[in-house]
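Read through the structures below before going on.
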Structure 1
Amino acid sequence: MLRIHFTPADLARVRLNDGADPLWEILLSLHLVQSTIGSQTFGHWRKLARAELTASAGLLTMLAPPTGYSVDFLTPPVSGQTLLEGVEQLCGTAKPVLHRDLTRLAAERRLPDWAGELARGEAPMLRRLGVALHQYHRVALAPYWPAVTAAIQSDRQSRSQALLSGGLDRLFSTLHPAIRWQAPVLEVDYPVEQDLHLDGRGLLLLPSFFCWGRPITLEDPEQPPVLVYPVAKTGDWSWSLGERPTGSAALGTLLGRTRAQLLDTIASTPSLTTTELAKLMHISLAGASQHASVLRNAGLITTERRAGAAYHRLSAGGSALLDSSRTQLRQAR
């Protein structure tokens, strides 16, 4: 049971998030893409997303397993932010917070060597994490973002009306079947015993498309209080993409799977070095250099050398190829 304790000051500081939070949607969709739950609602999306995931997704699934603890620092405490703003804030997470969350995660599962680099706040590892988040969002969430935002805006309108017509009593009583308002305590069915004392900080109610089954909150009581709850969605929301591959998978027959993923990676995060590409793609440095050379010779990327490192960017030709692929997919739906 989760118990959220309100003071009189907290009652005046309950607020609804402005819209979809990209990092919360990433976190909760990572839980779903690794599991089999909610197959009627998420099964088709899961099939398409899994086909698109690049090697860098392994970094994210290690930090956000389908059950148990996920690191709190994946969802920085800023509402209404863009993905870019959220990733920038995440990459600036204080070292003690990184160390604390990863120590907590290590108590439940064995972590790879790179977790030590992340716990120490080493800049290359944080950059690698940021790139992985952008890549994952690009293939697993961006194609469906209109459905995500539409469902959340619809929910927000309903909650705002409930608040206006019946105050907090009406809002809390209609928020979710797992929630009960026993003033001044909000009770939530939860897999562990947890008490959250707001102490005048208020509570952010954050609707989420990929939240499944029951509401969720952060484990760290010192973080700004938030309660994430699932919104209603239809079972056929992901079928507009049909059975066709999207993004880099659609280019795989033309370029080869690895080069298509490498091109998509460079498109997601410009100015990656060859070393960073090799780490993100889980291939050798020589392999990354060779694939980049092929893409460059084909006019799909440009490379600039600075201080002994090669930085790669998508060229106009590469951008046109990706845009053309997406246009053909939209027309084929």
Structure 2
Amino acid sequence: MLELLDGSHPPPPAQDEVLVRVLSRPVHPGDLIGVRGGYRPQGSSAIAPAGVGRPGFEGFGIVEALGAGHSKGLALGSRVAFFPAKGAWGEQVLAPVQFVTPVPDGVSDAIASQLHVNPLTAAMLLRAASGSGLEASDLIVFSAAGSAVARLAIKLALGKGLSVVGLVRSNQGAESLQTMFPEAAILSTEAADWPDRLRAIAGKRPIRAVLDPVGGQMAGRLIDLLADGGAFIGYGDLSGEPIPVQPLVFPVRGLRMSGVSVGRWAGLSEAERTEDIKMALELAHRSPELFSVAAEYDLSAITEAVAHAEQPGRSGTVLLTSK
């Protein structure tokens, strides 16, 4: 359950911390999984006390205070994006300075609020796919290809010269995405024969990697379509259903299953994180259409915002804003 509360102000920033007045924050599927307790240990029914379970890890705002030892040329009033920092769905956030990104003038507030989670997830997905031995002649398949993360990852994959197939749930969505990515093959799963159509597109080319945030029956069918030695990389649970797959398919066919979570990004090397932030800023400058906004809601309209964020077929990210 989500409830808007008047909470206490954060303490002054400690060394290497920044106090940010948050002006805009996205509603991500992962945020809602956390709200519903999806990240609790299996079997746990513990409920977080009020205030402790404040959602959100990403957002955009203005620097209000700086702790000692800060760097990056930050000053009071600087426009910044942050991730990870707990409680982004509040009006103020204490963020470690190492996870604060100065926002260039050419990047809008709406794009800045989406600068981290989706682009960084996309970068991690491409790294995971590259580890599967992917070559330019192989196919990489994205399910839920119209999602924000998938669109960004497709952009990166095409930039690396990879052959991409994107799956979306409707014919209308397929037409729209095909216009955005004419170099890719986009299929609708609205027709029952989509697996046959995917095989026809692949021809003799192996489907080396599948990147899937859906799970359930969709994931099971995509695993069946993988070439021997291929990799299934999961990064979500949109279906809320288990994946129906026989355990022996992995040793017999040499398949691999792994997962990517942006929650692990902070543990990457500083060099990898720096490279990822540079990539995210380049995408924000060169491809702003990949950061589309479905709607903006005032923070007080949290219930309406979440309902919109969960609409099937929604295009763009729902933002929560503060004045």
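Laboratory data are not the source of any read-out in this text; all were calculated from the coordinates shown. Because the structure is predicted, anything quoted here is derived from the model rather than measured. Cβ atoms are built from the backbone, for glycine too; each structure is taken alone.
Out of 1, 2, which structure matches -15500 when helix-only ellipticity at 222 nm (-39500 (n - 2.57) for each DSSP H run of 4 or more, over all residues; to 500) is calculated? Working shown, then result.
Working: 1: -15500; 2: -8500.
Checking each candidate, the match is 1.
Of the structures labelled 1, 2, one was used to calculate Rg and Dmax of the Cα atoms in Å, for residues 17-56 alone, giving 11.2, 33. Name it. The value was obtained from structure 1. Structures 1, 2 were shown, and volume of the Cα convex hull per residue in Å³, for residues 97-232 alone at 128 was computed from 2. A value of 2.6 was computed for distance in nm of label points 7 Å out along Cα→Cβ at positions 73 and 145; which of 1, 2 is the source structure? Source structure for this number: 1. If distance in nm of label points 7 Å out along Cα→Cβ at positions 129 and 273 is computed to be 2.0, which of 1, 2 is the source? The read-out comes from structure 1. Comparing relative contact order in percent (Cα under 8 Å, 6 or more apart) across structures 1, 2, the highest value is found for 1.
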